[in-house]
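Heads up, there are several structures right after this.
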Structure I
């Protein structure tokens, strides 16, 4: 792991600053001597979760990034923007991929241009593409396209599953591995089918997807290292951890090393395509919110979430930490 020691400092507008990744990015920026304008929906919550700092170096701004001009006002006096706003699942009240991925990005780019801010760092995700398997991936791709066409000095990050003690996934996994949350009797994950081409009309065999979880602090390091490195301008970086494992291996390790884990519970693969259909049907009859996943999450969960990390090592000086040893350091904090 390596920190850039450049003396150049920025005043950075961080959108989504009180989120799981945002609070770590803010902490890392402050530790390097940068000034931060932390934009969030709830200032009281942000004051609880963000590090304590000199008000001259950390300003907490409450507002809605989807309101016209909101981010433009927040960006006043800034020399860079780190845009982290995103959702994994749509909710009622206008919490949609279209608005949070595409429109929020459009507002952030407009804020940069309004103040002549050239440096723009953007959070995306692995496996996004124009032909993505779900709206999450496709709207993330469209947001990337806006960034690439902006004329700004951009850098895009595509992380795998981000882990850390405060992460939403870890809270869900804790319920699964302890048997305290549905499905109670097993630990679920999604599988995808691989057609058996050895014989004509061969069947479809289930395949356990692989994942390379990346530690949230490493994600923050990547953003802040890239901020001060001119070689990162115009680059897209995959962010993945040092260990590649199957989902059963990943879940069993958490079961065996998390306080309260029930070793009698076994992992069980659910075909992602089947689960996606069930989620879609549940949504049609108004029961989608009762499921811990939606159609897109089932389809994405069945994909491999792995990537080469040599580019991050070579260009950003970051050696991502392995999952197992890192998880042991915080398992009792989940």
Structure II
């Protein structure tokens, strides 16, 4: 395949859109580097939350999500991303290397998925039950690479057990001061380029409506969506057969695909990882799905009022902090 040198502005725009990908506490643990005609993605160890994400697994999931977002953004711009995952077996921080091939024509579907990136939000408020689930579920399964990542739906009658697993996680971390210090920093620091702003958090009364969610510091909001009552979302589980770096990245790619498909369908979503950070609660999730697999991430999916509260966009790091251009020094 001949090397194609992309216009730098096209690449900047695609990376900037890709960086709207979700990450643990909006930590954005990725770094992009160009080298000649290639683009490289690295995990940024300086942004791994070691009290919450001891193994760095969630950082890799985040890198998988930003990888898939990048492919979507480039497709909308008329380019196919050719990906080599973990190109250097001696450097597992080097998540992926890309080169690009021009498309004959960008499809409307590619542009709509790119638009969905800009419209997606993490919504921690309660949801109404998703409409037309019988049509959405097959689309979500089709979006996930079933050969590597499995998608399961938690049955409604198992929801109390799921809530019990969430409470177990909370109780096991009640006296983990390092975890709570880290959580407070990412929700209370005064940076405007990362972390979770108070506008994206929920009040104690709102938290009481959602039985499956990470406990965050309470926000000063009043009770929004009180008329919904108890959260009626459908909960999805993404899992893999093993716990390798590659499977974590593939999980992030599947997560990106599911979130964008839900956004295109008009659904609200909330990614949940607290239930998969401890083995005890992770095993409970495995019992609910019937899989002896690595439970990677959960996703709440549901309806929100058409004219109701829309969570604000969370901040992102400046592009020059996450993207570095290097000249081609290969020869």
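If semi-axes √(5λ) of the Cα gyration tensor in Å, for residues 128-207 alone is computed to be 31, 19, 16, which of I, II is the source?
II
Can you say which of I, II returns 8, 23, 34, 27, 8, 0 when P(r) over Cα pairs in 10 Å bins from 0, in percent, for residues 56-215 alone is computed? Walk me through the numbers on the way to the answer.
Working: I: 9, 28, 31, 19, 10, 3, 1; II: 8, 23, 34, 27, 8, 0.
Label of the originating structure: II.
Work out which structure the value 18 belongs to, where relative contact order in percent (Cα under 8 Å, 6 or more apart) was derived from one of I, II.
Attributed to the structure labelled I.
Match the computed value 0.9 of distance in nm of label points 7 Å out along Cα→Cβ at positions 88 and 176 to one of the structures I, II, and report its label.
Matching structure: I.
Quick check: 2.7 is what I get for distance in nm of label points 7 Å out along Cα→Cβ at positions 264 and 288, calculated from one of I, II. Which structure matches?
II
Identify which of structures I, II gives the largest calculated value of mean count of other Cβ atoms within 10 Å over residues 120-127.
Values: I: 24.5; II: 21.9.
Top value of mean count of other Cβ atoms within 10 Å over residues 120-127, among I, II, belongs to structure I.
Every number here is computed from the coordinates shown, using simple stated rules; none is lab data. What you are looking at is a predicted structure, and each value in this text was computed from that prediction instead of being measured. Cβ atoms are built from the backbone, for glycine too; each structure is taken alone.
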